[in-house]
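Student: Below are structures written as structure tokens.
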Structure P
């Protein structure tokens, strides 16, 4: 039930890309409104996980998960029946806030309910859900819109969340253990929450807005955003800590495995998330594919992820960080191969055959990508005290969201810059767009190699012998934390 709730929040990140033309037709929305249908969700989704994780650690993960699922269902219905573009945008922002509340509870519940040796498999299921939801969104959206029609098919993309969410809500209420009540609660660090929200917004806004305006001046906004985040760190180290309830325990970053995991997640998602996006641009704008055809081509990514994520979770106990190294090598080889295939085939073979040549490379990239998500999440949180698991997971997910936005912005910028001056149609246009796709993937390869460097350094620093697990290093957590009382001891 947790995985289904997590999947619909992530599916809504990518499914809307193929729904935009249908929304424009059905509601007569202009380009700026359509962009904010995407951006509003991404911005809201990225700002909430840390605060949501803290609420889960303090108020109860089951409670916060059910609040998030219930809100997501309501706001999905709101978007599905929206009469105007403005209502769609407001509903998408509220959807994003609810989705950002759900995600950290799932990772926290895995730590709370599973003994340490079994968490790799549990995170394997989550990793498969993340990869499939991210990569399969265009496929699912294309099928749903095909069934519902061009004018109103987009509504089904959001209304389908309602029955799935209701079932997940009922199962959570029935199957998840009831958390104890009573005891003190730590007050939410409101100044810290405000500083963090403004800082993360300042990082995400120029990245997501760039997709609409392609204005490089937006990068200037990153400077004050970094200043605000520096103020947040100073607050958490000083007044926030002295008040006794900082939003984030910064001692977490003294745990090397966690700090490395956050950096690796940021780098990997920069390389990973933009790749399906530029693939769709290449296939649809350059080769003339339909939304459904491009989505089916991208499904090779999803298949690879679905296969590798649970396998990586099982291998984690025996191979440790080496799983990450092999996975990142596979991902890098797959992306580099896709770039080579596009450079060699675009404009030289029939457009319909390009997808067939790309499929093996995309499958390899998906196999590598799926095998990165699971081990990195499990290894990053392995030494974090279970009582602060949702907050730590929220920080990890925030780094992923920032990576998502930055990767999509940079890769589309490279793609559009390289595609400038392409012919209106014909073989020369196909070849030009193939070169643009190759240039964007070259950036992905460079960032993936940087992530690989982090993983190799971690292997050399902290090798894990076969058959052993990582011991937990307690984080500083208030003893009154109700989630701490509910957490079963590791066996």
Structure Q
């Protein structure tokens, strides 16, 4: 309001000055056209040095009326005797209006260009500062310093942890270049938590600050805290500038977070590679001596009577060695699966031969818990990698022997076109509900086991799942509908694929 009054007084002074000069020109014998030019000049100066289009418009009309009042006959009235003056007044008014409009537009464009230049310099300064930062807190400190200098107020910045919680402290610049860290009060935290959804779209008015969101690609990264007394007077251009700056800060924070995640991922990949190489090397080195130990133990068992004490010792050595051998095979398969190097050589294989190979591998451990095999009477040929499917069957049978060491184990192979279904059923305690959803997770073992069960490491079922799914099949586990025990089963497609 005060600014409009000053602009109006300035226009009045210019029109009065033009009138005074007009009297001087009139006394000197100048023509009326020169006086008209004086009034047009007054309108132009009014439009140039005052704000608002309406001041220039009013000045244009006032100039026409002043010329009519002071310099056309009859003088000091708004009447016109000479028709030529009517045309002069009309053209004078139109010329003044056009001059005022053009001048106001040019001034507005100049101010807009100057504002855009200032915003560009501000954004460049901010981007230059945050691009040199090495972490999120350094970005926040740089942003606060630059924005405080641009706005002339004590701006602050509060970041959000990766767990989507506000940090305990926020950085704020006080007078000069002094940065301080202030603790977030419980009242402020409650308000921000309550308004977090709103902050994803627009700013929030707080008691001390206007909270301006720093919005990342997928989530809220933090807020710029503009003092209330300064932010409430923001015009559209300043609000747009703050929005652009918050976007620049968000891009810088996203860059830091992406870099950190990439470095963490690279480190994890390197650690996983070293671990896999170590496991593979150890497993390969264990294979040969374990095979020799198993062979020697089996020879001792064949040469000894079952009532001989040496037979029991050799059988214990054989069973432990076979457990280690199975573990080594599982570790090797695990490293290949994790590295994406699990190679399958699928060929048409006889189901009877694959099942027989798996049962034979566990022959020495099945005297107390025999395996009953049920397979189709006709020869069934299925496209598979015999070595890998034999490993699946060995793992499932070994799992049954560990968790149900008493009674018998049933191995079924049944054609259910277009698949063949393998199931291994035991007479143990079954699967608890707490274990059901995690049976095929890596390194997961049942919390409760039979007292005579051998402790596993939780790799067998995970590897079974990977091998079966690589064949295009599915695997599952369930309790028996009648009686005690669990059933583990998997299916394989019987169709011959193009790769065979």
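Student: Can you tell which of P, Q yields 0.00 when FRET efficiency 1/(1 + (r/R0)^6) of positions 39 and 287 (r between Cβ atoms, R0 = 41 Å, to 0.05) is derived from it? All intermediate terms of the calculation are to be shown ahead of the outcome.
Tutor: Details: P: 0.95; Q: 0.00.
Traced to structure Q.
Student: Separate question: From P, Q, which structure was helix-only ellipticity at 222 nm (-39500 (n - 2.57) for each DSSP H run of 4 or more, over all residues; to 500) = -26500 calculated on?
Tutor: P
Student: Given a computed value of 11.9 for distance in nm of label points 7 Å out along Cα→Cβ at positions 71 and 375, which structure among P, Q does it belong to?
Tutor: On the way: P: 3.6; Q: 11.9.
Working through the options, I get structure Q.
Student: A further question on this structure: Taking distance in nm of label points 7 Å out along Cα→Cβ at positions 15 and 327 from the coordinates of each of P, Q, which one would give 10.2?
Tutor: Among P, Q, the structure yielding 10.2 for distance in nm of label points 7 Å out along Cα→Cβ at positions 15 and 327 is Q.
Student: Another one. Work out the source of 22.7 here, i.e. which of P, Q gives that when Kirkwood radius over Cα pairs in Å is computed.
Tutor: Value 22.7 for Kirkwood radius over Cα pairs in Å corresponds to P out of P, Q.
Student: Taking 7 as the value of relative contact order in percent (Cα under 8 Å, 6 or more apart) derived from one of the structures shown (P, Q), identify that structure.
Tutor: Q
FYI, it's all coordinate maths here, none of it is from the lab. The shown structure was predicted, so the numbers you read here are calculated from the model rather than taken from an experiment. Cβ atoms are built from the backbone, for glycine too; each structure is taken alone.
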